[in-house]
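For reference, the structures are reproduced in the following blocks.
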Structure I
Amino acid sequence: MSIPAIWLAAVAALFVAPAIEKIVARDKIGDWYWNSFFLYFIVWKLSYIIFHPGLFLDHPFSILYFNGGTKGHVLALAALFVYLLVLGAKKGLSIYKASARLFLFYFICYEAIIRFSEANYIGAVSHLVVLASLLVLLRAQQQKKQRLSGQLLILFILVEMLLISLFHTILSIEAITFAWLGLTISILNEKANKEG
């Protein structure tokens, strides 16, 4: 049994992104980060029951092998978005600031890892250049005691969207996912800037 490269890239990025965040913010990642990915996974897997109730009732163990597919993915992203907004309302500014950076780190790392696994070295290096640029900018802004502005964050999101569209169609699941995450990141960053 082989594990799909997408899953390996997702798990690797899951651990690389908080390591980068720890270097940038010099702070430990809260449980909310791990809980958010667990929530995503559970909603994505269990959405199989919602979208394929007949198959699930006929073969209950099919849930071990199948998931909700693209519809489940979108449902899980919506659940993640709501979770972060509700958690941010309870815990405050630190969640908004950290989550905007972390999810951007996560997605850039994921894209770089998946491109390396596909032997698309130009794509992988392109994503790593974007990540390095983001890290340099964050370090410079930290030294000036400034936050990443919404305009710069949107610029990085658009550059990532451009890179994704160069290697996939603009309507690929990766592009749609990143557009959704980009919107989520922008909203969280805007809340951090308003409350901070």
Structure II
Amino acid sequence: WLIAAKHAVPANDLRELITWLKANPDKASAGTSGAGGPGHIGGVLFQKLSGTRFQFVPYRGMTPAMQDLISGQIDLMIADPASAIPQFRAGRIKVFAVTAKTRLAAVPEIPTVDEAGVSGYYLAPWHAIWAPRGTPDAIIRQLNAAVVDASADPAVRQRLVILGSDTPAREQQTPEALRAFHEGEIQKWWPIIKAAKIRAE
């Protein structure tokens, strides 16, 4: 995802954004696509690691939040690439950093949060295909092979790049790798969610 701000925010990079937020604690507004969503919990983690405080404004989806960012009704947000990149390219918003561990191919000029000065920050919402409990292993393997083959198709990969998504290496696209990754995500985010008293709405 991307840390974005309205044009009126007096910052040109992430360090300047943090300086501005620290000088104005609890005054800036950050839109989210809803309580408990990636932009919300990612914002909580950003506050913790950067030593900043700002107010969250939950919306019913990413589109209305982005519209208010463009119009200047809110100051910043952590937005998904599909929403933020076109607006950034059109010059309607500022983008300071990518929340993934590596830069996105769609916006290679934008540094990661870690590169921009907030060590240890990482937020990368992900997608997976699940099957009902008890599905035979042979079926799971068959579905997995089909999805992995489809995601390797050049046209599919190009579309994913346009949307700001990255595909894991083939050896990481196994049911076992997904299970381990999923457990790691729970262990990482659950304490943050509990500490912030976030409840999904």
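Looking across I, II, the calculation of helix-only ellipticity at 222 nm (-39500 (n - 2.57) for each DSSP H run of 4 or more, over all residues; to 500) that yields -28000 traces back to I. If mean count of other Cβ atoms within 10 Å over residues 35-42 computes to 14.9, which of I, II did it come from? Clearly, the read-out refers to I.
With respect to FRET efficiency 1/(1 + (r/R0)^6) of positions 27 and 123 (r between Cβ atoms, R0 = 30 Å, to 0.05), the largest value across structures I, II is given by II. Looking across I, II, the calculation of distance in nm of label points 7 Å out along Cα→Cβ at positions 59 and 171 that yields 3.0 traces back to I.
No value in this document is a laboratory result; all are computed from the given coordinates. Being a predicted model, the structure only gives us computed values, none of them experimental. Cβ atoms are built from the backbone, for glycine too; each structure is taken alone.
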